[in-house]
Structure formats: C-alpha cells, structure tokens
Structure I
Amino acid sequence: MALTLYNTLTRRKEPFAPLNPPYVGMYVCGPTVYGDPHLGHARAAITFDVLYRYLTFLGYKVRYVRNITDVGHLEGDADEGEDKVLKRARLEKVEPIEIAQRYTALYHKAMDALNVLRPSIEPTATGHIPQQIAMIKQILERGYAYEVNGSVYLDVERYRQDFPYGILSGRNVEELLAGSRELEGQAEKRHPWDFALWKRAEPTHLMQWDSPWGRGYPGWHIECSAMSTHYLGVPFDIHGGGLDLVFPHHEAEIAQAHACYGEAAQYQARFWIHNNLVTIEGQKMSKSLGNFITIEEVFSGRHPKLSRGYPPMALRFLVLQAHYRSTLDFSEEALGAAYRAYLRLMNAYRRLGKVRPHMYSTFPVEAWREKVFAHLNDDLNTAAALALFFEQVDDILKLYRGEAFLTVEDLEKLRQTWREVLFDIMGLLPPQQVEWERWERLVNTLVQLRRQARSEKNFPLADFLRDELQRAGVKLLDFPDETLWEMQE
C-alpha cells in the first residue's frame, strides 16, 4: 500500500509521489524565536519529524528545510504591531540577535530532548535578506506589487486577475474585506487585504537593511517563499506547518510564488500538510487564561496545572496517540496516561527480547505487520498504528510464558517491526537503562512482598500493596507460579 497524505490544497487524501524520485523536498515553517518553546512547537516538530523519518524509512532521499523566523513576524500577522523578536529585545534591553540566539538554543534543546531530528538545512530570515529582496524585485517587475513610501505591498486585486487567491484557506476577498480593520499602515495600501513584502523602517527600528526602496525589513510571509524556493526550487514536494498558518501565512506564500514564477510555481508545493492545534483542558492555549505551558514546564513540572514533571517521551507519546490532523487536548491526566502507556509498550518490548523461538508459530506476524504499515500509509495514522502494538502486549506475555510460539523468522520479524516503527519511525526512545532498572527493581521488590504476604495469608497487606502499585500505574498479573506486572494505559 502506497503512502497517502491529506493535501490541504485539494482537501483530500492523495497518493504521495515525489516530483523527482527518489528525492523529496520538504519545507516546514519553524519557530519564531522570541520566547520559550511551547506545546504548539512540540506538536508541529514531532508531526513533521515522523513524516521525515517515515519518508526516509521508505527509501526517499529527503532534503528537509525548517526555517527560523528571527525578524519580520509582526504581532497581528496583518502588517500591524511590533516585530515579536524586536519587542522582546526592547523589553529585555538587549540586541535582537541575542534574543534570537538564546531562544533558538532553547528550541534546539527542547527538540533534542524530544528526539526530534535536526533538519537538513535550518535557514534564518536574517541570513537570507538578499534572496528576499531579489524575490520582491521580481514580483515588482512582473507587475504584482507596488512601492509606496519605501514599503512594498503585494497587489491582491492585480494578482487575482491571473491567479486564484484564497485557494488554500477557502477564503475570498469579500470575506477578507468584511473582517478587515483600520490598522496602522493601511492608508498607504491600495486595498485593505494587500500585504507587505517589505516595510519601511523608522530610524529607531532595531533591525533594518538597505534595499532598492530604502532602509527597511522584510514582511513575515516573504521569508518562507524565498528560502523554500532557494533550497528546493519551485514547485517542491511538501510544505508543512501548523493549522494556524494556513491563513494568512501560507496563503500569502502561494501568492508570492505565483507572482514571482508564474504558472511554473504550481502553488509552490505539491502537498500542503498541516497539523492541528493543541488545546489545554478543552480551551485554547493562552497566557491570558493562565494555561500557556512551555515544553520546559512539562519536563520540570513548574506549572500550576502540573503536579510533577514528566520525561520527554511522555510528551512525545501523547502527541503520537492523536492523529496529527485532530485537535490534541493536553491535561496532566492525559499526559500521565500517555506516560504509563509508553512504559507499558517498553515493558513489552523488553519482555519480547527474552522470548525464545519455537518450531512453529501460533499467530501470523506478517499479517499484523501489514496492518501496522497500512495505518502509517493512511495519512500517517500513528494513533491507529500504536493501537495495534497495544494489542500485541498480551500476545507477547503469552510468548514470554511459553503459552504461544513463534519460529525464529517470525520472532525476528516481530522484533524488527517493534524496533522500526516505535524507534526508527515514531522516534521513541527506550527508558534510560539506569532509570528503568531502578524502577523495575522497586516494582519487583513490592511484587515479591505482596506474594509473600499472600502466602502468609496477610491479605490486608497484600491488598494494600496491590492498590498502591495500581495507583502508580502498575497492573499485576497473577499466575499460579508467578506474578508479572505491566504498566497500565
């Protein structure tokens, strides 16, 4: 079964085939580095990390480009407000480059902890000012933009004469007009829905560059069009990002690509893929609501909504348990359940390593493996694939106890599938050896104490130990000759 992906551009699942096999060009909108990385950053990074890993697993040679926005991203995403990086630099009374480097380092630290692979190329907006200026000049020469008072805007009305605008988001200009407000800088635009390619800088603006139109700085949208096409050409295979970027950012990117390259742009990318948003206990994540949670706060537990810290794999597993196009609702209850489920699979995998082969097999490994990859090929459905691994836990217990059997070939295929899918594709890491051994030693000690209490008919103590283990997420499995345990979901 071939890989199919949901294409936001066409609003349907489509078989994936690269434009220039076996090479795949993938561009993903990375973070704006003005604050601590948060849960939204984690979800987007993990989603496209899994896609990157899976494409590589399938044998494609992937050039993965993920940008860093360190200038030009205005607060309102509509040519108004202060640049987010510059605002933080003013608040902290430091240079903008210090803000960008500090938060880029924090982002990398969080991504490394989550086992998110580094992209092939990680360009910054400030490192590609010449490419952005060159693209704006081309758009002006083709007649799709205009300059006024040192700023350059894309002329949406002129663009609409030749290309559809709003194809990605499904919005039309009339809806944009109805939702527009009188904003700073709107007076110099020909139409309220035109957007900035280049903005004139006041003398006090902290980051500005020379351009054919005077000193200024790029608009937010132009950076991704310039950097993606610089490294991947046009069109390329996959453009990704969060659902909140569909409009205005990605819609503007498509317009800029067509305005610069004409019909050859073909909507800039063949596939447009978007991960859904993160909510906190059913509400939108917002600092004003007090439910804005950073990745570091998840790890440390230093947030009012968390009673303790959780390891990175708990957060990664929580993300994987939801389909990337569905809303992910974060809560400590959900995070704790995800961590216990992750440990349950890791416990089963360790148990699988101790299974001995037999002369014949009692269940079909190949059929199960095919189902796993069928789910992954169905728009990267990690949630459904993980469900099949949980179904395997009981079978592995039977194999471990000698109540089910696999041949050498089937046993190795089962182990291989667990390694490939959980570790290579989904990017999970097994618990640290020391951490796991301490946990296992403690649980085994309590299990043995309970067995001894039962043999001495001290049932109150046995029940107490059972209940305490259950509260810790440990499920006991009593057999006549032994008691085993596993993590509960």
Structure II
Amino acid sequence: MAIRFGTSGWRAVIADEFTFAGVRLVTQAICEHLRSSGANEHSRIIVGYDTRFLGEKFAAECVKEIAIQGFRAYLCDHPTPTPTISHAIRSNKAIGGINFTASHNPPEYNGIKFSTADGAPALPEITKQVEQLIISIQAQGESKSTSEPHADIESYDPRPAYLADLSSKIRFDLIARAGGRYAYDPLWGTGRGYLDKALQMHDVEVETIHDWRDVMFGGRSPEPESSHLDELRDVMAKNKCALGMATDGDGDRFGVLDSDGTFITPNQLIALLFDYLAESREWTGGVARSVATSHLVDRVAEHRGLPMYETPVGFKFIGELINEDKIILGGEESAGMSIKGHYPEKDGILACLLAAEAVAARGASLGQQLDDVYKRVGRLESGRLGVRLTPEIAASLPEKLKQDPTEIGGRPIKLTNRMDGVKFIFEDGSWLLLRPSGTEPLVRVYAETESNKDLEVLLEQGRKYLLD
C-alpha cells in the first residue's frame, strides 16, 4: 500500500486503504522522523480526532503506538477542532500533533494530519521524509507494534485553554453590545461546543443546529458551502439573526450567511475581514493569499498601501508568514483563514467570530460592507469547477500544464504563473488556474473576472482547454 501525503495530510477511504495497520505504520514513521529531529522520551505529542466513524478508535491505536515508540501522548478526550489541536501543541510545548480527520471530505474518508511543534501543518519536505520512512519500514518488515507501551498516555481536554485564547483575540464586548442573534451549524462536526460556547460565555444569543454526532454528516460531505446551509437559513429567518455561521467537519473551514441569507463566499470574506482588521487593529503587515484565491485582497492591500504575498495552495505556506509575523491575515478560497498573533493553521471558528465582530463594530451587514469595498477597489467575481481525473486526463495532464499558449478563448495571455499548477493571467486582469487537487481525484479549474456572466464563460473556456 502506497501512502502519500497531499495538501492536508494522508486521506483515504475507511477499511479500503485507511486501516488500523496503516495508522500504526504512519504513526511509527512520524515518531521515527521526530526522533531523528531530536525528540526524546520527555517529548509530548498531541493526538486528536473529529466526529468520523471510528475516529476515537484510530486515535487510541495511534497513542498506543506513540507510547510503544517511547513518547508521551496527550489524547484529546472528545472530538476536537483542528485549530484547537494547533493551540494545544503550542501551549503544551509539544513536538507535534497527529489529528485524525478528513476535514470536508465525504463521510467514508478518514485521514491523518501531522502538525509540527509550531502548530502548523507539516511542510512538504517533512511529509516527504515521513513517506520515505513508511517505505523503509514496509521494506524492512519491522514494527514495534507488538511491544508493550513504555511511555505515558494522558487524557486531555484542550477546550478551556482554546476558548480563553479566543477571548483575547475577538472583541466579544462589541458583539454582545450590538445585541444581535446568531445561528450556527457545525454540520455535525467538531465545532459544536466551541463556536457556540464562545458566544454563550459572553452572553451572546446563538441557536445551534445539528448539535450531535452523525458519522454520516447527514449523508453528504461536511463542507460549509451555500447548498448545505438551507436549514441554517431557515433558523436565521425564524429568529431574525444578524449572521449565520457554519464550520466543516474539523472546524478549520468556515461558511457565513449574511442577515438576508446570502452566502458570503470565502473570497469575499477574506478580503472584507482583511479590510476590517487593517482598519480596526493597530497592526503592521500585509495579507497573504494562495495562488487560487481572489485578487480582491490584492486590491484592498494596494488601496491601503500594504504588501500582498502569494503562496502555493496549502495553508502551511501561509502559516509560515504568520510565524514570521509578516501578515495581518492570510486566507485561501477553500475557506481557510488565520490572523496575526494566532496559529499558523486555518481556523473556521475564528473566521466566523471575526465576521460577527465586523458586523457589530461597523453596524453594517456583510453585504453593505462588501459594497463599500467594491466602491473603493472595484468588483471581482471568482469561481471554480472540478473535472474528474479520468485515466485519460491523468495521462495528458503533465504535458497540458507545460504548454505555453498565447491566448485562451481569444483572450491574450499577459503572464503565466507556475507556482502551483498553471495560472494564466490575461491582459484585462482576469485569470484562469488549472491545478490538480491535493485531496480529491480532481483537476480544479479556477477563474476570476469582473462579471458573473464572463466568469461562467471563462470557467467553461478553462474546462475546454483542459480537455482538448
């Protein structure tokens, strides 16, 4: 079995490739990597899991293997959001963390995300080392998994410290003073008892739906996209809420509905919150976005005279800029975001609460705030579609991504960017990105232009270019 780490770790279908034997193998390889990096028997590893089928069983097998390998394991005592685990790694001075999650992937998947001592997702050079160690262990046929544990395993509740940390970063006083009602949908994931609890602790009224564990996530992917939030819209309309908030299976992605039920896209919210933080906090720094994320943030940065950093897809790259204290905010169009002074990991709970703060502080809906941004910097429309990676497309894709066309669909190309996939930037400022997904068997086609009508045309031109 070949185990490969993608954009956000190793993910596979439960009982097909994702098995207890695979968990032991990956855990042993991670421990060997940490040992070679200077870890010792006093070193701690945080282990968590989301609400997926067998998550707690996989985590228990993992901590047993960690103890066999001679390290101390802190096992979270309930399904825990990814950003909370990131905080736990840092606050407990752990050497890393292993999180059992497949994030927003369909219910039949599970996964392992490995984070380093700074709480950030492991960079590619580290996951490649882990992959090589897995191959080496398989080749040698050696494993200590039949041994008895000879290190401590401790049960650990990371929630109080994480919620206290959030209280130092969100202006809950402003949210409470505004007096609005809020609705929250954790999509049966790990955000329940976190985002809603954070608001309730500060006397803010919030109604939570899907507040129980369902390993099937209602029969769909636990992704906070617009089409999955109709029940949240109903609750908002019933209670006349100022905002509707949602998080994905492991709480690192966000979805936000404005007071009228309009879905605010991640691209829009990232630009809006960057604008809000630049205005409301006395912080220095710029903004970071992935190559697939809207250039609306570029325009806001230029308007405010602040730098913009472009990164490959994968929040670990933005996390490096947070660690270096270069940015006020970093975000990805896939609904990942973090801010200055927070963790180098995306945090959907934080993003939703910042949206609530912006509404309360500015006394304006998100739609009204976006209109103000558009008046200052101009409007952009962005979107994406997925093309299933068939054997034929997979065979032709490497050559296709190497090509250097001068135009696509009659649009002259001004610049070609191969930071991650291939991104064609056209003379009118619109752009098109073709990039294989790091988590699913898809090729993503991203596009941005100044009108919804032209966006549909550009996305279709990208799809045709990929398939021709």
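Quick note: the coordinates plus some simple rules give every number you see, no bench work behind them. Just so it is clear, the structure is predicted and the values come from calculations on it, not from any experiment. Cβ atoms are built from the backbone, for glycine too; each structure is taken alone.
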Practice problem: Of the structures I, II, report the one carrying the highest value of relative contact order in percent (Cα under 8 Å, 6 or more apart). | Solution: I
Quiz item: Of the structures labelled I, II, which one yields 25.1 when Kirkwood radius over Cα pairs in Å is computed from its coordinates?
Solution: I
Self-check item: Answer label among I, II for the case where FRET efficiency 1/(1 + (r/R0)^6) of positions 167 and 359 (r between Cβ atoms, R0 = 30 Å, to 0.05), calculated from the coordinates, equals 0.95
Solution: II
Quiz prompt | Top of I, II by mean count of other Cβ atoms within 10 Å over residues 343-350, largest first | solution = II
Quiz prompt | Structure with the greatest value (metric distance in nm of label points 7 Å out along Cα→Cβ at positions 135 and 215, set I, II) | solution = II
Quiz item: Out of I, II, which one gives 1.5 for distance in nm of label points 7 Å out along Cα→Cβ at positions 287 and 303 as computed from the coordinates?
Solution: I
